[in-house]
Structure 1
Amino acid sequence: MGSHTGVALIAVLCTVTMAGGAAFAQKYGGTLEARIETNPDSLSMLDETAAATNWSMMPVFNNLVLFDPLNASESLETIIPELATGWEWRNGGTELAFKLHDGVRFHDGKPVTANDVKHSFDLARGAAKVTTKLSPRRLWYANVAEIVTEGDRAVTFKLKRPQPSLLAMLATGFSVVVPAHINPRELRVMAVGSGPFKLKEYKRDQYVHVVKNPDYFVKGRPYLDAIRYHVIRNQATARSALQAGQIDIDAPNQTSKATMEALKAVQPKIVFTKTDRTNFPNLLFNSHAPPMDNPRLRQALSMGLSRETFAKTMYQGGVATGGVNLPPPDGAWGLPKEQLATLPGYGDPEQEQAKAREIMASLGYSAEKPLRVVIFTRNVPQTKEPAVWTVSNLKAIWVDAELQILESAEIYGRMASRRFALVVFSTGVAADDPDVNFYENFGCGSQRNYTDYCVAEMQKLFDAQSQEMELAKRKRMVWEIDKQLVSDVARIVYGYRANYNAMWPYVKNLVAHQTNFSYGRMQEVWLEK
């Protein structure tokens with residue numbers, strides 16, 4: 001394996017050009033008024049999974065490496081150093097070594113050292129002596145045998161087997177370095193990082209306010225004086241605020257096609273950038289509790305909820321149909337259309353529903369005797385709208401569902417404790433890489449594997465594709481796994497909603513990615529006004 005001694009973010013991002021090739025002069029100052037769609041559950045990037053925490057806290061922290069914020073595509077080829085000066089694969093791909101920048105300090109003035117890196121990822125993988133709760137991304141790092149330091153400036157991840165995608169997991173916005181000298185529990189309420197902005201104030205139901213870090217290690221950054229993330233739950237209220245210029249950018253994954261068209265009609269100056277996102281609305285079930293412990297019933301639900309119908313009728317058609325990985329062209333690993341069409345739930349809607357009713361009839365259900373069940377969902381548009389669609393469409397296969405809409409804390413609590421039969425949820429994959437998705441959402445024992453899908457042979461296949469170095473071969477392996485997960489009804493993925501990323505044209509250098517979670521550092525963003 002080779003080494004990558006990159007010029008850190010400090011130089012990689014220094015020269016920025018406009019689309020026509022002419023250089024422009026960035027301006028300093030101003031406050032970016034942004035939106036988050038709900039309160040952060042906490043301020044701990046290592047503990048949380050939701051975009052509200054990620055989006056508002058990414059400016060406060062740094063990673064070892066990061067997906068280039070100015071490149072819309074996230075892949076191994078677009079990863080750049082941040083706290084690291086570069087990286088090197090050693091010992092046949094079983095060691096990933098980093099050298100760190102000197103002189104980087106946390107916001108409380110303490111230096112960032114290799115021990116802080118070790119502490120952070122021991123927390124993330126559940127190997128630290130002190131932790132706040134079970135890490136939601138623990139299985140990302142199941143292949144890490146140990147993390148060793150050499151002085152203050154060198155750290156090495158030692159692996160049980162080769163795993164090229166470890167670098168991608170380290171590049172996601174959640175993979176931050178936190179101070180070892182602060183108890184992780186305290187970081188849930190007093191975020192202390194080394195990033196371009198410092199936390200000034202968090203007022204629940206109002207805003208998260210971060211201000212410029214004057215001692216940031218990247219000289220000349222950030223451009224902005226501050227960012228305010230306004231908590232605006234209601235989509236109509238958010239549209240009005242954006243239209244009036246009260247906010248400059250919408251929250252990630254919140255600008256649907258319908259929202260985009262409504263805004264364009266009244267305010268044509270707003271700029272929209274379409275991306276198919278790795279977020280997917282899906283139906284989760286409790287595989288341990290009747291009646292959802294019956295795999296034939298789960299198969300009927302999967303066949304009765306047509307992905308083609310969802311794609312055509314939801315979000316004015318702003319949906320890409322896929323399996324468990326984001327489909328091409330935005331996704332690098334998703335199944336081709338011709339392979340998707342052969343899978344249950346992806347064929348002709350009428351034929352699929354007829355087969356689903358046959359299964360339901362064999363289980364004793366009928367139009368006169370429907371299955372009665374409660375479906376829970378979260379009180380945000382990206383889950384409520386698919387949940388309403390689900391309740392309506394399940395009637396065709398004799399399911400009479402009652403919808404209950406819960407706030408974030410309650411829905412997450414129910415899911416974690418498995419106090420549900422069915423949940424419509426929006427799952428975000430933090431990087432477009434199979435290891436991130438497979439281990440987190442389908443791995444045995446993962447906190448985020450809410451359906452408790454656990455098949456030993458599939459776990460072996462996850463490991464086999466993970467260590468495959470040849471890209472084309474790995475992709476073929478991933479496709480076979482994807483097809484099997486769909487056929488097994490590991491969870492019911494509806495599709496991948498396109499986001500139209502709304503912002504005013506005076507917001508510069510904010511480039512939307514195919515994930516929500518890795519481009520919110522904001523150190524390159526500036527305002528031309």
Structure 2
Amino acid sequence: MWVFLRMMAIAAALATSATIGAAMPAPAQTLRVVMHSDIKVLDPVWSGAYIVRNHGYLIYDTLFSIDEKFQIRPQMVDSWKVADDKVTWTFTLREGLEWHDGKPVTAEDCVASIRRWGARDPMGQKLLLFMADMKPLDARSFQMTMKQPYGLVVESLAKPSVVVPFMMPKRVAETDPFKQLGEYVGSGPFVLKQDEWKPGEKIVYVKNAKYKPRAEPASGMAGGKVAKVDRVEWVWIPDPQTQVNALLNGEVDIVEQVPYDLIPLVEKDKGVRLVKAEIGNQYVFRPNWLHAPFNNEKLRQAAQMALNQEDFLKAVVGDPRFYRLCKSLYPCGSPLESTEGMAGLIEGNAARARELLKEGGYDGRPVTILHASDTASLANLAPVAKSLLEKAGFKVDMQSMDWQSLVNRLLTKKGPPSEGGWDVFLTYWSMADLFDPLMTPFLQASCEKSRAGWPCDAQMETLREKYALAPDAATRKAVALEVQKHYLKIVTHVHLGEAFSVAGLGPKVQGWINAPVTIFWNVEKK
């Protein structure tokens with residue numbers, strides 16, 4: 001009898017334990033990530049920094065996006081159509097979309113968001129230029145009317161990278177596009193915990209329990225954005241070695257960009273998975289057209305002649321598994337790839353560069369180069385540029401700072417270096433931003449509306465519009481080649497080769513999507 005009662009007691013205890021266990025929620029999952037940069041700005045329209053774009057994808061959503069095969073797919077949009085006149089476009093949103101504050105997403109919100117984005121983005125500016133009207137039709141539908149048939153309407157709304165057409169509530173989107181937002185409310189799969197944001201330390205996002213993902217599986221930037229962790233923390237660790245140690249010790253789950261020189265160390269740890277990006281980056285030298293010396297076309301050409309792709313790639317990447325020389329303005333391997341007009345350029349021809357300096361009347365004033373010293377993927381670019389320019393006869397003043405301070409200086413200082421301005425900075429663009437003349441941000445040459453560097457060239461803008469209005473792929477390719485030839489003459493920027501970043505994933509991380517942008521839906525910890 002005692003044995004029977006003892007067994008009954010154990011069974012009851014187990015049943016009670018099981019009931020309690022079933023009632024208790026699973027432990028909250030926190031994904032700790034080291035990104036490529038600290039984040040000090042949160043407005044992805046005001047800032048073109050990739051860290052701000054990545055932040056945008058956590059909290060905002062888009063009307064369209066691209067899948068793993070670079071096909072355009074609807075995201076917030078349920079259906080759309082273009083009228084027989086080829087100028088009237090109608091878009092209808094999915095049902096049940098909500099902002100983080102619980103209010104419904106409306107067509108009116110989307111119209112305001114498109115206008116704010118279009119004021120800052122090169123592709124968006126062209127879309128608005130050829131738009132006759134845009135208005136909501138009802139709560140979930142809005143209409144665009146173009147001035148003439150325009151071949152890149154949906155392509156513009158599906159733009160995957162800087163500047164992304166993120167949707168925001170109307171009251172937020174009506175903020176002056178040249179001023180930073182004061183409120184960060186989106187409808188995306190995660191919610192910003194602004195009260196936990198500590199610049200220089202961490203920024204926190206929590207799962208949006210009310211988010212309504214699409215039914216189809218995640219693919220590239222498209223499909224169902226299912227948040228599988230409860231909390232995402234970006235922790236900022238400025239020292240590359242310390243980043244890697246934290247990954248190897250399990251203190252963080254992901255390092256977005258493992259420094260190239262530390263990849264051999266990480267490869268020795270069988271518990272860490274390294275993932276090479278399928279879509280690489282193009283390094284770029286960007287001169288400032290507003291002031292001497294680079295308000296002079298000959299001197300911009302001299303810089304182009306002085307620079308050498310291979311020197312930059314060896315210094316920044318080193319391992320040839322992760323870089324390639326590419327003389328095409330558009331990414332190598334892409335439909336518009338061409339090396340026409342590139343012979344003898346970007347090969348470090350100091351002698352020819354000196355001739356161009358003489359032709360341009362260079363007066364010996366120093367070239368102020370901004371050096372991003374805290375970001376491993378950028379830190380070696382400016383020193384190489386300094387060395388090559390000096391070999392060609394330029395005088396150079398290299399000024400070191402963290403990346404976020406550099407970005408702030410680009411956006412706020414238009415005066416000459418003597419007034420806190422600058423002459424050159426070096427960065428990289430994702431190839432996802434560079435597939436055609438309209439997308440490529442540094443090709444925009446509309447003076448004050450251009451990105452930092454402010455090229456001003458009417459012929460380039462005419463060619464970019466010609467590309468946007470081209471009726472077919474063959475015509476667009478021919479126009480893209482015209483753009484490349486003109487770019488080599490006016491030198492809006494100098495491209496310095498292609499590199500492929502490598503992410504480090506801890507042993508518990510699953511579901512990583514190898515997309516053009518670092519995204520966190522579908523990612524979980526097992």
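If we compute relative contact order in percent (Cα under 8 Å, 6 or more apart) for structures 1, 2, which one ends up with the highest value?
Sorting by relative contact order in percent (Cα under 8 Å, 6 or more apart) in descending order puts 1 first.
Ranked on distance in nm of label points 7 Å out along Cα→Cβ at positions 373 and 397, which label among 1, 2 comes first with the largest value?
Going through 1, 2 one by one, distance in nm of label points 7 Å out along Cα→Cβ at positions 373 and 397 peaks for structure 2.
A value of 4.8 was computed for distance in nm of label points 7 Å out along Cα→Cβ at positions 77 and 413; which of 1, 2 is the source structure?
Value 4.8 for distance in nm of label points 7 Å out along Cα→Cβ at positions 77 and 413 corresponds to 1 out of 1, 2.
Identify the structure, out of 1, 2, from whose coordinates Cα Rg over 2.2 N^0.38 Å was calculated to give 0.96. Mind dumping the intermediate values first?
Working: 1: 0.96; 2: 1.06.
Of the options listed, only 1 reproduces it.
FYI, it's all coordinate maths here, none of it is from the lab. Being a predicted model, the structure only gives us computed values, none of them experimental. Cβ atoms are built from the backbone, for glycine too; each structure is taken alone.
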